[in-house]
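Nothing in this text is a laboratory measurement; each read-out follows from the coordinates by a stated rule. Here the structure is a predicted model, which is why all the values come from computation and not from measurement. Cβ atoms are built from the backbone, for glycine too; each structure is taken alone.
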Structure 1
């Protein structure tokens, strides 16, 4: 991992652009993060719109995470943003646009072609990013995953043991294979659903939530379309991560003397 730039935001957050094996990304850390006080990490999922176009929304989410005492990071998805075009995805996206423009149902074949290659490539890249990020002395885990393409989040929740909680946005098409993955998910989940989302099959989202194997899973459904997420929904998601990523304080954190021993 190589840092290409850094700057301090007005709230003291350190924003560093990075590349990881040629993949661009950004890391945000709170001013409190240090080798002596490492912080948990939230991995922010991306949409295929790309890192630059998503930056305003990403930095807002990152600043909320850092205000809560966490680091936040994201990396560019394959075939998106400044990364090389990927013919497999370009063809699938073209097929999706044709179906939507014609008012036709989006077939399972299109959904699989659009999503599964992306999941198969993006998930190992996300795991590689975690390897690099967690090697930094100021980041100590645990790790949460937030937003992005829901199928990527589901697969990560199955295969990546360092992720202990996930906040997912039910706003994209989901292949049948991901429903099988969902049954293996056991970590706490907070799933956001926009009830009138024009880009999402509501029943498919409800079926996916039902399929999750987690004992703790919350579905928050709000009225409105894809971009109409209410502000309080973000507050609820932040509270979810605070609950699951904040580590209990030890008496040693305050320099207290343990009974019968030295401080």
Structure 2
């Protein structure tokens, strides 16, 4: 991995931490030595990508990524377009609904609308969504070209719970079912007690750009309800796709799939 790659890995690792972190913690999380980590942090701080708190000497993400994110959203307003549809879906089903986007070779959560129920599923912004272990990932990879599907099937399939799909044959079957239904269902693959239904947001003639997903506690979601969630997610995904791409959808291209995260 080159210098730029290491610096970006550090930045990405810091972005996934739930709180400010010290030098040693960041170094351990990245797998770098402390001297290398310190050097990267100093350079990233100079350019506003990280900032160090004066009182604790710990680090957090700086303002530069926010500025870049706003520029990107102004020119490619995926989140602004999709958010109202995600909100409408959450109000309709009264379960947690989250929006994911594929970028940088990974699928991750970019927007969440929470359920009003006390017992609900919590999804954090920035959550990475493995293809084999989440409804979002399964919906996304199922809508990709065959070459991408084969790459995902041959990649590692780490377990997160006792229900995570770890067998390539079972993964292939889940992909086939998703393609037949038009939506995916994942039962406790990433977190015990959670069942989710998801649909890909398509750009015709290319890979999807992301997914819209309904996540609910397993205890109140029977077979008919999860089927309804799948159909509702598919309808919302189509509305988002139509609103974002419109008549030019077939000319649009999604970000390239550089690697499987599952």
Structure 3
């Protein structure tokens, strides 16, 4: 049995992982999908100060309160940012970190910075004069944010939008502050979905800030070709791959 903790990306809560959770549980694993502060059923808990540190603390609390050890921490998209903080703070509780179409956040960098000045400005524009970023149009998701919707039919897109809650802006703009080595030498895996592995390897070789760390000796690279949300487009295959990774 493996202790899985599943962290969603922007706009989504634990329910986004439901099909993956069901598949993992059917194989006898202990699965803890996380709803971060401000998302899904916790939408009313958010405020202007809800930021990356809040979400790091959320995940730490799930792990510590459930007395979990040897955790396989699975982080999708933005979820890689708080997962980096969790690895920095409680590495002794983790067996490995699996980044799904994601990667570790460098010290002093915010998730919103990874898209460059234009990407950060777009996210800040979503919030307008407020502190919440609504899920944009699918056209903006695919073209402006360049997040592939491959594998999501109209039913899946409708399900996604029904689950979505406004994302607190500060989760995208607060820079991570690592108190230790960050990911350090923890075993890590990448599950590349919307980026083919040859492209990922090119970015690693080029020193791209979001990919450079993936060239370290503790990393393994896997591919699950689909769009950016494999928990919707290929949930059973994602679950099978997570089991393979941990064996």
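Details
- Of the structures 1, 2, 3, the one that 15.8, 52 was derived from, the read-out being Rg and Dmax of the Cα atoms in Å, for residues 78-157 alone: 1
- Of the structures 1, 2, 3, the one that 17.0, 52 was derived from, the read-out being Rg and Dmax of the Cα atoms in Å, for residues 6-117 alone: 2
- Given 3.6 for distance in nm of label points 7 Å out along Cα→Cβ at positions 70 and 214, calculated: source structure among 1, 2, 3: 2
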